[in-house]
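**Student:** In the part that follows, the structures are each spelled out as structure tokens.
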Structure I
Amino acid sequence: MAKNELTLGEPRLGWFVDGDASTDHLAVMLRDTGTAIELVLPLKGMFSTDDPYSRWWSSGIHFGDDPDRTEHSYKPPRVLMVEDSQGAVVLVGCRSAGSSSRMHVGQGHIVANFAVLGGSHLRYEKVNGLRTDIPALAAWTRMSSMEVSTTTSRNNRIQSVQMKLTNAEPVPLARPLNLVMRSSWHTERPRGGFVAYEGVELETLVDRPRSWSDHLAVHSAILELVSIAGWKPFGIEDATVHRADDPLRSIAGGVLGERWLSVATHRLPEHKPWKRDPSFLFPYNEIGPRGVARWLKLRRAYGQVVKSMINILRSSSQWGDSSVVQSGIALEALGYLIDVNKNDGASLNRRKQMNFKPGLRVILADMKIHPLVDVDDWIERADAAYMSAKHPDRAALDSLEVLNTLRENLLVLRFWVALELGAKPKSLMAGLETDRLGSEFVPAE
């Protein structure tokens, strides 16, 4: 039996299930275009009056038989299903995406946020559980399922290798949606070989189904934390979901256990393989579950700061003027929020506002250690770079000076986050030596 999967560029032909028993079976095409999960429906053409689906692409059109648009459906259901020889695919977050039509034939396009491979009903708009495989999380936490032992001869040659793969106990991380971290592994037996893969998954799991956005908000928060620690736009390699009312069943229909189904999507940051493991500014073992819980609270209290940092990290031009502005916004917000949250607004002016330079000093005063060589010089450069990037009437700075100022801005922000989560000053200074932002930009020879 063919595996139930969506392969890039390969169409799947199957039957359409929309949850409406009154509509006829319809043959449709499902495909992954590389940028979207797309469903293509055949339509009866521009002059048809009995096509049950054509009105899904009729925005702005007036129908004399339904002037109030109450008798017919004018948009696709949020959840649809396709069944073919490979199995069922449940499409979640469906919306119309254009159509074309000739005299007697046409086609309509629907795109979906998520495709659940193997779902058996249409109730996947909410799910009980979500698991995401984040390779960077495995590299940061060093959580492993694998134990390897070797025996050697007297002349130190390896005689045997023994590998043991065991699921480690899940690590509770935070209360929201019962977030845990768990090890994962699987093996393959290619001809003449044996391959073992291990990873680390995040899991949210609740008794009452919650929206995808609720689950993803928690997973995205942890992905952001790992990305800030390594200062790389890390992504998700795989995702699976669970519905308690769609369990694993025997041929006779009996329940065998819970079922986790693979998800195809283009809505999540994609993992891009690296040639060598990334380095991190601060280690997970100093943060731990307590630090993760702190991160979720910090992310809420200092949302503008985190948002600006992630905007820079995921920007297509990390070192452009827009990133200079974003770093200034983050520093400006951080100085103000520290003063309000921790200092009772002691440094605010009479209008309850804070100027940029005093805000930078508030940030540094809140840190046990910082990455700067000359504090006063950085404050002047950070202010000049921020104002120059925002205001065209300000003198432009030397491009190399701007790059190094942006680099230092980001290090200050990341140091502050790390210290708030429990990282030790000594570890931060050690991490700075191998960090991506640790080395100063110098002129090319």
Structure II
Amino acid sequence: MSEPQTLSSPTQASSLSDWLTYMHQIHVSAIDMGLSRVIPVAEKLGVLSVNDKSDTQPQIKPYIFTVAGTNGKGSTTAIISEICQQAGYKTALYQSPHLLEFNERVRISGNPVSNQTLIDAFYQVEQARLACDLTLSFFEMTTLSAMLIFTQADCDVWVLEVGLGGRLDVVNIIDPDMAVITNIGIDHVDWLGDTREKIGYEKAGILRQGIPVVYGEEDMPVSVQNKIKKLDCITYQVGKDFACFDDGSDPQVWQFSSRAVTLNLPKPTLSLINSANAVATVLASELSINQNDIANGLRAVKLAGRFDYRQLANRHWLFDVAHNAEGVNFLLQGFVPFWQRHLASHPTAKLHLLFSMLGDKNVKAVVSLLQRSNLPIESWYLAEINHPRAMPLQELESSLATMVDTNQVYAHDSFNNAVVRMIQQTNPADFILVCGSFHTIGEVLTVLQS
């Protein structure tokens, strides 16, 4: 049995903010891996009925994509969702975390659901949780709520982003029709293990018997290979079964190639490898999707905080949620030529970094990559993220001290002060790169848009 409930549940008339605060407080830990507490509540809610794919079921079940991986999940799910929408499917998209508003996590046909839709779902999940006498984490509560919303909205397609790992993540209570593993890097070692083999085993937990799986990098851990073989999955791997090509001769077009097709496609604002993984996924699915749907999806897709260029406060900014070594490598592949193009048109421009990370991340690995990139970083502006898992400002400074000239480092007690000071000390031609965490991007955008 769970501990006795000590907090008073909000009502359907309560605000979204009240509900989010309440759900953060009712469980002993923010991250609690495992499905044993989640499944009874999901059964009570009826959301597991989407798993019944039998011919005897009279209602049409949604086609479900589940996407796991260390990096690129957000971009990949966004592209899959947009392509499906362009093909005419009523598409549900679940992602996490959000940047500015919680509603960003739960979208139907590209639009965030309303506050009241979320509140109604939270209320129903809370009633089911209490009836089962169980506690659920914030992520478990909100994920079940998203699934309930998608079920009640009768969506044709679900695109689900795994929160952490795969095998024990709440998203994994739903059996996918198709799985994607974008890549496997060293991250979240306290929960997933400290090797790619251990992490690969956890992420391969989203696979099911005989389903297609797209694997988005050329180096596949043995643990993933073994799971694929055991379940007899149909596998599409980048570099083996499909590839993307961009020789730079046409700034508007790239090429997707597989054994079945070669497509010339418009360049999206997101990573080409993630785009290729998404294209391979929709082509391998059972959905009716053509080249025009794919091209229109790539043109339309946008995702805040992923290689996100903006002009704000008379400065040039690029926001990217890169928060580990693999993510920074992805960022640098695109940003180095982007910076060179900016410099060609703004020869006096200087490059500045606005940076912060969570405490469980390898800050030295990230800073080392940024330093070795040979980008002429003029200054590093630091502030502490407003989050329980934030890396303390003093720890950030000490980590940088071994690799960065301390005369280039400016620490501030808030992102508001950091942003204000940075704008005061830079010029309109200068470029500001913001990275290190979803929370970093979210807090900086909040300051700039206020």
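The numbers here are math on the coordinates, done by the rules we state, and not lab data. Small disclaimer: the values here were computed from a predicted structure and weren't measured. Cβ atoms are built from the backbone, for glycine too; each structure is taken alone.
**Student:** State the single structure among I, II that was used to calculate log10 I(q)/I(0) by the Debye sum over Cα atoms at q = 0.08, 0.12 Å⁻¹, for residues 43-218 alone, giving -0.49, -0.81. Mind showing how you got there, number by number?
**Tutor:** Numbers: I: -0.49, -0.81; II: -0.24, -0.55.
Structure of origin is I.
**Student:** OK, next. Suppose relative contact order in percent (Cα under 8 Å, 6 or more apart) works out to 15; of I, II, which structure was it derived from?
**Tutor:** Details: I: 12; II: 15.
Of the options listed, only II reproduces it.
**Student:** Then there is this: If helix-only ellipticity at 222 nm (-39500 (n - 2.57) for each DSSP H run of 4 or more, over all residues; to 500) is calculated from each of I, II, which structure is the one that comes out at -10000?
**Tutor:** Working: I: -10000; II: -12000.
That value comes from structure I.
**Student:** To which of I, II does the computed value 20, 42, 31, 6, 0 (P(r) over Cα pairs in 20 Å bins from 0, in percent) belong? The partial results should precede the final answer.
**Tutor:** Details: I: 20, 42, 31, 6, 0; II: 24, 57, 18, 0.
Structure of origin is I.
**Student:** From I, II, which structure was distance in nm of label points 7 Å out along Cα→Cβ at positions 227 and 387 = 3.2 calculated on?
**Tutor:** On the way: I: 3.2; II: 2.4.
Going through each structure in turn, the value belongs to I.
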